[in-house]
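Trainee: Multiple structures are listed underneath, in structure tokens.
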Structure I
């Protein structure tokens, strides 16, 4: 990846279906071939929530309902700077399938997701999502 002049803004979704979360196996860098949450870059003129729903649909084929903001996370490296805005969501419909730039898409138990995810920042968001979910009344 070439050095960027500005940070890249992206969105991610921790999508709950009962005690499971939806993961994708990334088809492109960074972390190509590794498991992560669905999401992607925000296009110019696109609202964060719209970008996220579009990315989830493109990568997994599922429909979601956003349930709240989890947090804003930042990751800096020698040749990257990402600002990630992660949301909690609940699964509405659709069987997960790999699409767009995902190699695989599937629901996995929460504890397995923590083990599978390669990026520390994403594991932090997953833990934050569980903490928020535990504080909310009603179904996820």
Structure II
């Protein structure tokens, strides 16, 4: 995988982790208030940032072993980064507004949260499919991709 793409993935993975860590501040406040639903929502927002950022870092690290064409590399990076931001923004927006985004409808914010989560699911499915394909190619041939 192109080193610049991998570096961008690392950068955005770190930013998403930072957003997740920042979501820990309202999480702590929710714990102190003792209200159940805000605690659940902010806990999710906190974990979404940290875990999704770590997944992007893991894919960037594995990128050096994958045999992918340039377009596949760009698609994997875009989908992984988009997934991470989609999940962390959706969970923070949902926690801040009391929306869960489990289905479209209700308020516009709830629909936005839902759509961000759906986009994130599509992104990670595509990214993992490409990572698996690149790993299978590397295991089978060890060749570098042709442009």
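Trainee: Out of I, II, which one gives 0.50 for FRET efficiency 1/(1 + (r/R0)^6) of positions 62 and 110 (r between Cβ atoms, R0 = 35 Å, to 0.05) as computed from the coordinates?
Mentor: II
Trainee: Looking at structures I, II, which one was FRET efficiency 1/(1 + (r/R0)^6) of positions 78 and 94 (r between Cβ atoms, R0 = 30 Å, to 0.05) calculated from, given that it came out as 0.80?
Mentor: Clearly, the read-out refers to II.
Trainee: I have -8000 for helix-only ellipticity at 222 nm (-39500 (n - 2.57) for each DSSP H run of 4 or more, over all residues; to 500), calculated from one of the structures I, II. Which structure is it?
Mentor: Structure I accounts for this read-out.
Trainee: Check the numbers for distance in nm of label points 7 Å out along Cα→Cβ at positions 30 and 126 across I, II and tell me which is largest.
Mentor: II
Trainee: For distance in nm of label points 7 Å out along Cα→Cβ at positions 70 and 118, which structure out of I, II has the highest calculated value?
Mentor: Largest calculated value belongs to II.
Trainee: Name the one structure among I, II that Rg and Dmax of the Cα atoms in Å of 14.0, 45 was derived from.
Mentor: Corresponding structure: I.
Trainee: Then there is this: Have a look at I, II and say which one yields 28 for relative contact order in percent (Cα under 8 Å, 6 or more apart), as calculated.
Mentor: II
No value in this document is a laboratory result; all are computed from the given coordinates. Note that the structure is a prediction, hence the values are computed from the model and not measured. Cβ atoms are built from the backbone, for glycine too; each structure is taken alone.
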